[in-house]
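A.B. asks: Once you scroll down, you'll see the structures, which are given as structure tokens.
What follows draws every value from the coordinates through simple rules; no lab data is involved. Since the model is a prediction, treat every value here as computed from it, not as a measurement. Cβ atoms are built from the backbone, for glycine too; each structure is taken alone.
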Structure P
Amino acid sequence: MNHLESTFKGRNSFWRYVVMVASVFIVSNTIGGIPILISFALKASDPGTIARIATNPNDISVLGLSPNVVFLMMMFPFIAGLAAFILLIKPLNNRSFRMTINGTEKIRWKRFFISAFIWLILSAIYLFFYIKFDPTNFKINNQTISLLIISILTVVFIPFQAAFEEVLFRGYLMQGFAALIRNRWFPVLMTSILFGLMHSLNPEVKAFGFLTMIPQYIVFGLIFGIITILDDGIEATMGAHAANNIFLCIMVTNGSSALQTPALYEQFRIHPWVDFIALTITGILFILILKIIFKWKNMGLLFGKIKVG
């Protein structure tokens with residue numbers, strides 16, 4: 001095993017992790033927010049726009065920009081945050097960026113693409129049956145060239161967003177918690193909770209409530225955390241995370257979605273607890289399929305202790 005064990009080769013003082021996380025989010029929300037700030041500044045002379053911004057500061061659509069431009073502006077903070085992490089990991093923790101991927105210097109790209117493909121298939125099957133059994137809940141939203149454009153943009157930029165979150169949580173912070181408590185289940189649990197809380201400002205949470213939506217994000221984190229342990233790295237979770245967000249951006253949107261894109265379908269009614277059950281079932285199937293493909297043998301590894309030295 002390498003992913004968590006490699007942590008002990010670097011510097012693991014608690015303050016280093018605090019500085020890293022704080023720095024990454026500061027960069028993400030300052031440098032990463034520059035395109036949005038410029039857009040707000042250009043619209044500052046329009047009283048109507050100012051009033052709409054004051055009503056809902058998180059709604060970038062009031063700027064009157066195209067959905068594709070808004071999408072790119074929303075991706076920039078993740079790219080800035082990821083760049084900050086790559087620059088800081090060596091001086092802060094004396095580890096390379098690649099070591100946060102799987103504890104080695106080699107990235108297993110095959111696992112990334114296999115995982116992404118499987119998650120896309122499972123997502124497509126779920127959406128197919130959802131539309132089949134509740135057709136009045138969906139309508140065709142976009143069949144223009146803009147769908148092709150957003151498809152290209154999401155395939156190019158969403159992996160950066162997914163990589164940022166996976167590297168930070170299932171990579172860096174999971175390794176940090178492993179250094180603090182030398183077992184595997186604690187890092188999975190803690191990073192899943194933090195991953196859920198990070199999404200607490202998402203519009204879905206505002207629309208349906210904290211206690212309704214946060215469990216979905218935590219379960220999402222648990223699924224990916226388990227896979228990280230069993231596969232000894234985060235390539236598979238990066239692939240599935242990217243595939244999940246790409247699929248949603250291209251295939252289905254709704255009024256409370258965090259990523260407002262000109263997707264193929266629009267969904268009218270959201271049933272959070274149905275989605276919660278579907279995510280749980282999908283996650284279990286996903287883990288079992290990856291177990292077969294990647295030939296994981298020790299499923300009890302999750303509860304094992306980390307051996308150092």
Structure Q
Amino acid sequence: MFDMHFHSIASDWKNSNEEIVNYAFSKNLQFIALTDHDVISWDNFKNEAKEKWINSCYSTEISARDLKNKKSLHLTCYSRSFWKNIRDILENTVEKKKLLIIKQVEKLKNSGFKIDLNEFLNYFLSMWKKLETLNRYNIWQYIFLTPENRILAQKISWKIDINPQSFFEIFLKEAWEQYSKYWLKYWIDVPEYEPNIEICWVLARTNNAIISIAHPNLSFKKEWLEYFKSIYPYYVENWINWIEINSIASKEWIETIYKFREKYGIIITAWSDNHSIWEIDNKHSDLWDLNPLLNQNERLLILKNFQKKLGN
């Protein structure tokens with residue numbers, strides 16, 4: 001029936017607009033919203049969807065920062081039109097992320113990994129990926145193309161079975177305490193570049209937009225549900241009063257979101273977070289694969305409230 005959160009070639013190099021729209025048409029979807037990371041969906045996507053009798057809107061997934069609780073968040077944002085102010089914020093985020101990538105590649109190269117910045121960038125250009133959408137996740141994808149880099153990663157981590165995912169966790173992600181010795185050596189410290197949630201709400205309000213906390217059961221997986229319950233009132237105070245039900249959210253998470261709806265009057269969005277219509281994993285579902293615990297009436301209500309807010 002609908003999907004409010006999925007990605008295209010602007011987030012990775014997997015799904016073109018045409019492929020997504022055709023797939024959505026084959027699934028008989030009524031409404032789709034393309035939420036690429038820090039990139040507002042294009043006019044041609046809406047037009048292609050309209051040609052297949054599928055409604056859409058302008059949308060994006062904002063990389064945001066909760067400064068009070070020292071937490072990075074993803075916020076899906078939807079509007080009938082976005083003003084220049086939100087586009088400027090997103091462009092600044094993209095530019096700062098590009099700087100982070102450049103510095104990270106330089107540090108890994110100086111630490112002995114075989115990686116050349118120009119070759120790294122050209123590789124992703126050859127895959128039809130936009131350079132402004134690169135992130136640290138892409139670095140490990142490239143690193144592990146070279147056998148010497150895999151051997152070095154095994155040697156310095158003392159892990160015979162190290163793989164791209166574990167390499168990302170240990171060396172490039174916000175490392176956990178047990179990985180601090182690697183984090184201090186290989187991590188790149190850059191100034192905060194994500195807009196804080198107060199700014200995000202101002203952007204949403206001035207653009208008459210919906211702004212929703214994306215995949216809370218994954219974003220707060222480390223702290224888990226009780227922590228999220230304790231800080232959620234702060235988000236309500238800052239008018240982040242929409243929240244997603246993840247396609248793999250547990251019954252406990254969904255029941256909590258329903259209680260928030262009753263207590264705070266929040267509105268719910270739903271998603272698949274699909275990154276490839278050919279590849280499904282334990283975090284990203286197939287397009288239109290909403291949470292099976294959502295019954296038909298609940299799905300209809302979600303879509304009705306969403307379209308009412310946008311004036312569709």
Structure R
Amino acid sequence: MLYRTNGQFTELREIGFPTEKAMQLFCEQNMEALLGLRFVTSEFSVAQFRFDSIAYNSSLKAFVIIEYKNDRNFSVVDQGYSYIATLLNHKADFVLKYNQVFNVSKGLGDFDWTQVRVFFVAPQYTKYQLNSINFSNLPMELWKIKRYEQDIIQFEPIKPTSTGASISGYVATTQAVGENNGNGNTGNPSDEVIVYTEDDCLKAGNDSIRELYIELRDYVLSLDDAISLKPTKLYVGFQLNNHNLVDMKIQKNSIILWLNTQYGVLDDPHGLIKDVTHIGHHGNGDCQIKIVNNIHMGYIKDLINAHYRNQT
């Protein structure tokens with residue numbers, strides 16, 4: 001519930017969106033601010049499906065299908081996997097639309113198909129829908145959106161209550177699953193889509209590097225309750241307001257840390273920050289720091305803190 005204090009303490013009245021389409025238009029017009037994604041197209045038809053919104057995650061180089069629901073009568077896992085299977089079986093359609101919208105000439109190899117995702121956006125969910133996301137490797141997310149009087153919008157992710165179980169081996173029993181796109185893809189999304197965990201990223205480091213990472217991770221997360229951890233194939237991202245604040249890549253004998261800001265913004269008298277503005281790198285931002293021990297840990301934390309304060 002949301003409240004206002006204007007002489008008296010009163011609850012804001014939820015008015016909702018008049019239609020599902022109105023909810024969709026609002027999200028599409030504010031895609032970058034709400035989800036940190038690049039809007040591609042609306043009402044995209046592929047095979048037997050019409051996808052509400054297609055978006056693009058620039059950090060992961062992956063497509064995101066977004067489905068809007070103004071009621072609670074839908075299946076999360078079955079529908080989500082059907083959509084993912086259809087996307088994987090029709091990759092060329094998505095690439096063609098991307099190229100048309102942004103006037104570029106990318107090929108299939110320019111995208112990471114292991115990182116495709118499906119997002120559901122709705123004002124409310126049933127207990128069954130909420131329980132359906134309690135898996136460690138589910139390539140789907142639930143987002144709650146509520147509209148109140150005075151043009152107040154509440155938009156937030158639904159976090160799983162437990163992620164110990166794995167959904168590996170699940171196959172959506174729909175016509176989309178089992179199709180073959182002619183490139184050897186059977187259409188089973190569990191064969192291709194990967195949801196990376198923090199443990200996956202930690203495997204690359206030795207014991208001392210893992211300890212350094214955990215110390216840095218805990219520090220970054222302590223800066224703000226709104227910061228969330230997002231493991232990817234190449235690094236662990238730390239997101240604030242759906243934008244990567246810090247990224248860390250764990251290597252055997254080092255951690256590569258990126259601060260998502262322009263080089264020169266942060267005061268760095270010790271010269272630890274490397275300018276990677278014009279150098280290919282995995283993380284977000286132009287500031288890169290290589291960490292091999294804890295000698296400069298306090299100084300690096302100060303840099304992270306200064307960067308965080310610049311963003312808030």
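A.B. asks: Given a value of 23.8 for mean count of other Cβ atoms within 10 Å over residues 4-11, point me to the structure among P, Q, R it was derived from.
C.D. replies: Going label by label, the one that fits is Q.
A.B. asks: Could you figure out which one of P, Q, R the value 1.14 for Rg/Rh (Cα atoms, Kirkwood Rh), for residues 156-219 alone was computed from?
C.D. replies: Structure R accounts for this read-out.
A.B. asks: Who wins on relative contact order in percent (Cα under 8 Å, 6 or more apart) among P, Q, R, i.e. which is largest?
C.D. replies: Comparing P, Q, R, the top value of relative contact order in percent (Cα under 8 Å, 6 or more apart) belongs to P.
A.B. asks: For which of the structures P, Q, R does the calculation of helix-only ellipticity at 222 nm (-39500 (n - 2.57) for each DSSP H run of 4 or more, over all residues; to 500) return -13500?
C.D. replies: Traced to structure Q.
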